[in-house]
Every structure is written in structure tokens, then in C-alpha cells.
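The following blocks contain the structures, represented as C-alpha cells.
Please treat every number below as a calculation from the coordinates, not as lab data. Bear in mind the structure is a predicted one, so any value in this text is a computation, not a measurement. Cβ atoms are built from the backbone, for glycine too; each structure is taken alone.
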Structure I
Amino acid sequence: MSTSIRVIEAVKSVNVQGSPAHWANEQGTRFKNPWTSWREHDWRDMYYILFKHNRLTPKAPENMSTLLPTRKPTWNHEGDDAQKLKATWIGHASFFVELPARANTEGRVPKRGARILFDPIFSTHCAPIKLAGTARITPPACALEELPEVDAVVISHNHYDHLDRPTLTKLAALPRKPHFFAPLGNLAQLMSVGVPQDNCHVLDWWQSRRVEVDIPSQDGSDKTVPAVFDLTCTPNQHGEGRTPMDRMGYPKSLWASWVAREVLPDLSSTSPKTVYFAGDTGYRAVLDEQNEDEGPVCEAFKQIGEKFGPIDLALLPIGAYAPRRFMSTVHCSPKDSALVFKDIKAKRAIAMHWGAFILTTEPIMEPPKKLKEACEEVGIEEGAFICTDIGQTMLYD
């Protein structure tokens, strides 16, 4: 017996600030960052990226596989482990998350929980052309074909290292197709890789969809058990673009983070688990010689914390942050992510967006070291915000 999926569009959206300040036109087909922490890149930034950046990026160490090991993922969990929240880092910003396998009101338990695949990229390069500078320096945790059944594929934005067309094409061709979720402006991208329109869901910030997955029961009967969760498209600070033309004028597609929250029966005594996926995001805009702690920070994260906190598990980026003048607007440093952890009221977090591609100029193995220092500085309990091996599956009560 296979699982079936339903997506309900009539879930009430969260209304935060009335009219959408991130719309750059009345139609909601162009977008902008509305944050006081945002600044547009200027001619100095363009000069840097065109003439200096490639010369300053580091080389991958020869012992990269030792520095950042890859494990074989564990997908199937039984007994008490089946009742836990599970997250596996596939590499870069790709995560495979399985929500707890909850019993229904009749006491029947599903074989597994609902499964969400965030920003999957299994390609060897993160660009339209396979140049040396865009190649992976560590492999993904497994081949795409080795993934277990996926219910929802969630995309944060359309950059090549997050919306990977070869990967999405393979996922769209699966006999049992998952449903795909992305921010506004990405419908054409999804349909162009073969996703049926009925399986495409493009959302604005603060819009939600309810996902219901009928999963076979553990008892071997012909009964199914519903696994239900809400997906909410939430703000962050970033941008979009796959071609130079996308840089002209206001962006045509939106960028986002996402919140996944279990929906449990009314009489359940268990608290629903909440997962936050940050996507690709900055936290502030830092100029040369500026004290980072003196400028404004992105308001979105405290809004998310107020609406959805406490967050049981956050998946937060810690890499691709140097040089700060260019990268701080769009990518979090480890300290930025530690502050996001606090803003969203996270209980636990796993680091991502490092160790797969050489995108920026910080030393490749610097982010985990800086994360540990940042957690100590801002008062995050040791072990609450961690780095894992690629393919390592973490289980949370």
C-alpha cells in the first residue's frame, strides 16, 4: 500500500503587518527586502565580485573527507525512535526531515512520520556550467535514488545551489510524486522540470498550506494513519537570480524561510513539533570598519519567534559570509546565526550551508569553530546548536 498526499489551500494565513511591504509592485510579481538591515550592493561590491573574488577564494584541503566526514544515513526508525523528530544533513543546505510517527485516535501507529526534503541539491556543480570553481568539495550523503519516500519538497529561493533543476527533475519523475513548495514567482521553474501543476504550491510570506499524508499502519492491516502538518512560508533577508538579466530591476521571484509544524488531534496530550528552515539569509548589512553590533538587524526573525516559538529544531546557515561587506546582507556569519537562534526562540539547531561548495573567502573549516565561539558569546547552551557529519541523522524527543 502506498501513501497518498493532500494539500489544503484554505489554511488561514498569518497576518503580521497588513499590506505586504516586500512587494515592489501592486501585482505582487516583483519583490524587495523591506528591512532596515538591508542595503543594495553598490559599485564597490560589483568591482570586488568581478575582479577580486575568484582570486581570494580558498582551495579545498586534500584531507577534506577527514575534516568533514560523510556517513551513510539511517532512514528507518522503530520503537521509541519512531516517535522522535529526525533530521539528516544531506550536505550544503539540503536536509531530510521526518516528523514523529504519531498514533491516531484509535491507537493505530503509522510506519513512519511525514517527510520533508529541504533545498535538495545532488548535482556535482552549483551553476549552469560545470566550471572547477562551482564543483562540490564533499559528496552528498547519498544518491538521490537512495532517498526513502518523500512527501514534500521545499525550496527557499531560486539560486543554483538551492533550486537545483537536475535534482528537481528526478524528484518530479518519481512514480509517487511529492508535492513541491516554493515562494512566489517560482511556479514556472517548478513546472518546467516536470512537476504537475496540481503538485506545485507557490506561497507569499506568511501564507500556509496544510499537508495531509495517509501512511500505512504498522499493524499490517489495510488501514492508513494520517500524518498532518502545516507549512508556512516565512520571511528572511536575501535575493534571487539565475541570470544577469535577473539583476535588472526588482526581482521577479521571492526568497523565504519555512516553518513546518505538526497538526495533532484535538485531544492529544503531546505538544506538536515545530521545525524552522532558514534557507539562505543575511541578518544585517556590515560595511568596512563598521562595528557589527551597532547596526540594525533583520526584524523577520523576532516576528517568526513570536508567531511560532519555541522552535523545536532550527536548520540555520553558518557559511559563505566573507568578505562581510559583500556577503553580510545575504549570508549569515556563525554569530549572525547564533543570534537568529535566539530571535526565533529555538531549542535546538543544526548548522548548514557550509562544507559543500567554495562560495566565499573564509577558510573552509572556519564556520564550525566560529559557531562554537559565537554560541558561548551569546549564551547558547553547549550542544544546543551543533555541526554534524554529512549524512548524520539526529533524533530529538
Structure II
Amino acid sequence: MSGKMNGTADKKAQQMNGKQNITEGGPTVSLNDPPHHRPLTPLRRIRGIVCLFIILSTAFFMLVYCAPVTALFLRLLSIRYSRKATSFLFGTWLSLWPCLFEKINKTNVIFSGQTVPDKERVLLFANHRTEVDWMYLWNLALRKGRLGQLKYILKSSLMKLPVFGWAFHVMEFIPVERKWEIDEEIMRNRLEKFKDRNDPMWLALFPEGTDYTEQKCIKSQKFAAENGLPILRNVLLPKARGFTFCVEELRSSLDAVYDVTIAYKHRLPVFLDNIFGTDPAEVHVHIERIKLDEIPSTEAESADWLIERFRLKDELLANFMSTGHFPNEGTEGDLPTFVCLLKLFFVIGFTGVLVYLTFFCSIFFKFYVGLSCVYLYFVTNNGIHIPELLGHRADLHEKRNS
């Protein structure tokens, strides 16, 4: 693909993504974002604040009461059962987000391409169009029963977020500094603990390393022109080192790699758009399955392979801007409303019990909450996971018995 889009595609790109890229190697013209798909009415503002309060409060109480049990004490006995308990509890909490997007905000999430089997251990890599791309992978994981096992490689600053950072740590997300001399050892240590095929796992990363902006695109295009690489308009050139490292460390324990492409209509959402339900109107998620033996094992060849995948991804997004959809739509159904309501009532009901214990029962519970907050703050801010020697011994004993 030469990378040049016709005038119709450019106009549709403006409508769907709120911006337009002009001419190869030339300046990128910034156009005003289109209006929100839904106006920010007082009712939506109040509803969004209520939803955010519910999500934050349920997260806080579930973390301070359950994290020490599932991610600390149980982990000393069995890493496998610790992860099962953690994924059930916090995966159930995470399901509030997809339910918010699809059932309350009425965002239409459309899947296309190939179907991901329920029980595979996979690595997913995706384009990074805006700050909330990663949240829409939850919609896919929930449909596959893998929400609690979905882990991200994310920038370490996100671990500093109040409450959310604690959850990311408990769910074993991998924080990186974007400096390979620091990140290599961190990733090796963390990935070493994800190699057991008996542990369900989805690992997601964004090889661009940052979300897409016009200025970043210009910089990426300039680098590509100077180094004889493809000129990309809808994605940035990927950074292959982290991707290659993950594939090689986990190759023997993965079933497949999935190339995920995300696009939006008609405006790029930010976090508050998701909360208040003003955008997006539609999220389109295209999925392509890749066999492990199709990915080269050397870093240089793997880098070339990944750049080619992003060139194809750039074409796919350009076609989406022209047609308004990805090929082979409808690979996943809607979320069942009953299941969403069941999870919501469980999380709120369980949190209600914890709130009652905290404020209306023995002082012991207040002491426990305070101690748990100190523990979560300390381990998250310092990136510490409790020593797993006893856990490894217990799991080895389980394997021998089985």
C-alpha cells in the first residue's frame, strides 16, 4: 500500500476519528473534533458520577479485604489457587466496566475477523489509538471467561493511580519504565512466573508504546523515511524489542498470538467519555490469529515481521475509514444482560457486607482495613510480590500428586 488515501477516505477519517493526516512525509493537518455522539446532559453527568463512585468504592473494599487473603496468604500455599481466587473476585469486579460501556452507555462493540477460543493461552498485541483502547479488550475477555486472567504490560506511572494501581498490582500487570536496560530484568522475572500451562493467561501489549497523536505520527513518519521503513498514517511504527522478548520467553507455553486492531466511530473517546457515556458510538475490534511458528525467533527478523503487521494494520484502518467497518463482522455476540446484572448485584451486595463490617462491627475490621491499605500501598509502590518459595513447593507437590 502506498499509504495515500483518497478524499472520501480522508473525510470519513475526520468523521470517525476526529483527525486527518495529509500527504506522505508532509504536515499533518489538525481538524476540530466532531461533537460528542451524545450530549453531556445533567442526567448523564449524575449517572456517570454514580457509576464511577460504585466502581471505585467496590474496588477499594474488595481490595482491602480480599487482596491480603488471595494474593498473600493463599499464595504462600499455592500460586495456582491464589490466581484462581484472585481472577474470580477481581475479574467479577472488572466486569462492571464492559457492562457500563455496553449496557448503560449503549456503546456498540462490534467484533470481526477470527474468533478466539475460550481456553487458549494467548498473547495479544494491539494498536494504541487513544488512552482507553486497553479497556475495550475487557469486553472481549469477558465474553471468553478470561477477564480475570487478562494481564497488561503498561507504563509504571499507572501503578501510582489510587485504588486502580493496587488492583493492577494484585492482578499481576507488568509495569515498565520504557528503558530496556531497566525493563529487561523486570519482564524476565515476571514472565518466568507466567509459563505454567495450567494457569490460564491472556497477556496484552501495545507495541507502539504510546497512544497515537498527530505529532507522534509526524515523528514516526520522519524516522521511517530516514530509515527506509513504511510510512504509516493510522498507527505508529512499533517497538519490537518488548514484543519479541515476550514471544520468546513464553513461546513454549502459548497457544497463539492475536493481532487486534481497534477503531472508533465517530470520535476518539477519552476516559471521561467512557464514564459519562457521551462517546464512543461504536467500537470496532478486528482479530487475526497468528501461529507461533509464523513469528521469527531472532530479534531482527521479528522486528521486520512486526513492522509488516503494522503496515497491514495501517491498511486495515484506512479501509475502515473508507467503508465504516472491518471485514467479517459479527464474530462475537452481545453480552447477556442477565449475567451483567448478576455480576453487578454480587459485587454491590458483597461490598455492602464489607462496608457494614467496617463501620458497624468490631474495631478489628477497622484495624484490618488500615493494615491492608498500608500493605497494598507498600507492595504496589515498590513493585514487590511476596516471596513465593512456599507457593512453588506446594505447586510442585500438587504436580507430583496429579
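If helix-only ellipticity at 222 nm (-39500 (n - 2.57) for each DSSP H run of 4 or more, over all residues; to 500) is computed to be -16500, which of I, II is the source?
Working: I: -4500; II: -16500.
That value comes from structure II.
A value of 21 was derived for relative contact order in percent (Cα under 8 Å, 6 or more apart); which structure in I, II was it taken from? Mind dumping the intermediate values first?
On the way: I: 21; II: 28.
Computing relative contact order in percent (Cα under 8 Å, 6 or more apart) on every structure in I, II gives 21 only for I.
4.7 is what came out when distance in nm of label points 7 Å out along Cα→Cβ at positions 262 and 294 was calculated for one structure; which of I, II is it?
It must be structure I, since only it matches.
Once mean count of other Cβ atoms within 10 Å over residues 158-165 is calculated for every structure in I, II, which label goes with the largest value?
Once mean count of other Cβ atoms within 10 Å over residues 158-165 is worked out for each structure, I has the highest.
For FRET efficiency 1/(1 + (r/R0)^6) of positions 174 and 374 (r between Cβ atoms, R0 = 30 Å, to 0.05), which structure out of I, II has the highest calculated value?
Largest calculated value belongs to II.
Compare FRET efficiency 1/(1 + (r/R0)^6) of positions 62 and 206 (r between Cβ atoms, R0 = 35 Å, to 0.05) across structures I, II and report the one with the greatest value.
Between I, II, the highest calculated value is found for II.
So if we calculate mean count of other Cβ atoms within 10 Å over residues 86-93 for every structure here (I, II), which label has the highest result?
I
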